[in-house]
Structure I
Amino acid sequence: MRNEDAIASLAALAQGTRLDAFRLLVRHEPDGLPAGEVARLLDITQNTMSAHLAILARSGAVTTERRSRSIIYRADLDAFRALALFLIKDCCDGRPELCAPLVEALLSCSSAEAA
């Protein structure tokens, strides 16, 4: 990942409504949600939500798919994974014990979801 791509993704997520929308879409993977449903669930006007979703889509944080008359938005988990790995790639500097708490927290999160 290039610095410019990471900056674009982080900038898109660095706004409250967009961050809430992204987290909502993560919770609705793999099906995604139509823009109107995202707006309704976040109690945001539909035109405002559409603008926020467009910013997220341009940054690569979400993808879109047309289904009939609706546009379905989905969190791009591969792009998010790439961003997270880009941010922590050099974290350990050859010392994996430094990243152990992060890895444990991520594993406990996925274990809690599985249970």
Structure II
Amino acid sequence: MTKMIRRKGVTLIELLIVVLILAALAAIAIPRISQSATSAKANACATNIDVINSAIEMFNADTGAYPTTLTDVTGSTTYFPDGAPVCPVTGSAYPATLVNNRVDASAHSH
């Protein structure tokens, strides 16, 4: 009766297989995560534009006139107590020129 000695641990082949599987999963997941982050930033930008346009309407309701530039609204702590929103995609401020009393989303390029 010979006893078999069992070693604890993993072989180099097993470790290599695990690393290859993890690399394959990362190759699939990372582009999707990156694409989701870009999409989320674009959605946040569109939401910021909607919030700014709502603030423009509140400015009109409060003063009886539309602002001449966006800074009339974004510079006021009444409408933006935490400061004017910036585009999450570019990190820049929204254009100060208003088109038909609105921030023109098409003029804001990403």
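No value in this document is a laboratory result; all are computed from the given coordinates. None of the values given here were measured: they were computed from a predicted structure. Cβ atoms are built from the backbone, for glycine too; each structure is taken alone.
Here are the numbers:
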item: Structure with the greatest value (metric Rg/Rh (Cα atoms, Kirkwood Rh), for residues 9-56 alone, set I, II); result: II
item: Structure with the greatest value (metric distance in nm of label points 7 Å out along Cα→Cβ at positions 33 and 49, set I, II); result: II
item: Given 1.50 for Rg/Rh (Cα atoms, Kirkwood Rh), calculated: source structure among I, II; result: II
item: Answer label among I, II for the case where relative contact order in percent (Cα under 8 Å, 6 or more apart), calculated from the coordinates, equals 21; result: II
